[in-house]
Structure P
Amino acid sequence: MKRATITLPDDLSDLVDLEARRRQTSVSDVIRTFIVEGLAGTAGNPRKIPFAGLFHDPGMVSGDSVDEALKQHWADDIDRDRG
């Protein structure tokens, strides 16, 4: 594990201290938990991807059927591109 030094405003530091006491754990553990939840999300609240759902293309191949789509069209697409 790496050690990191961060600077927090007094009010935020007080909130982290209160949360650590409430959870009966260390300040470091509280901060690690918040960082993990903020970057990865949790099972009940997954991290939001800001660009997800930005567009919809009915002709797009879904990830679970890519192999089948390549089998069906790859050779024809190569021949078409070669002219």
Structure Q
Amino acid sequence: MKALADRQRLRIVNMLLRADGEAVCVCEFEPYLGLSQGTVSHHLKVLVDAGLVERESRGTRSYFSLVPGALDSVREVFAPAVACC
């Protein structure tokens, strides 16, 4: 949850969700977020280290995508409680 507690990282996850499983080049995040390359890289590293996003190198570029099922545990946090009795 800590990795998602930042507005810019939530925007990154949202962009990856809208990519519908396709990897997104790091160069596409900079204009979308309005941040420098270094700041974008920092946020992506936090998401990769948290296990939410995976990185793939293609030549000199890095591409990012959501780890399948990574958001399932987050979804469970917001699921309604089930009555036990």
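Bear in mind that the values in this text are calculations on the coordinates, not laboratory data. Keep in mind it's a predicted model, so treat the numbers as computed, not measured. Cβ atoms are built from the backbone, for glycine too; each structure is taken alone.
Points to keep in mind about this one:
- Answer label among P, Q for the case where Cα Rg over 2.2 N^0.38 Å, calculated from the coordinates, equals 1.21: Q
- Source structure of the calculated read-out (helix-only ellipticity at 222 nm (-39500 (n - 2.57) for each DSSP H run of 4 or more, over all residues; to 500), -13500) within P, Q: Q.
- Source structure (of P, Q) for distance in nm of label points 7 Å out along Cα→Cβ at positions 14 and 70, computed value 1.8: Q
- Computing distance in nm of label points 7 Å out along Cα→Cβ at positions 22 and 54 across structures P, Q gives 1.9 for structure Q.
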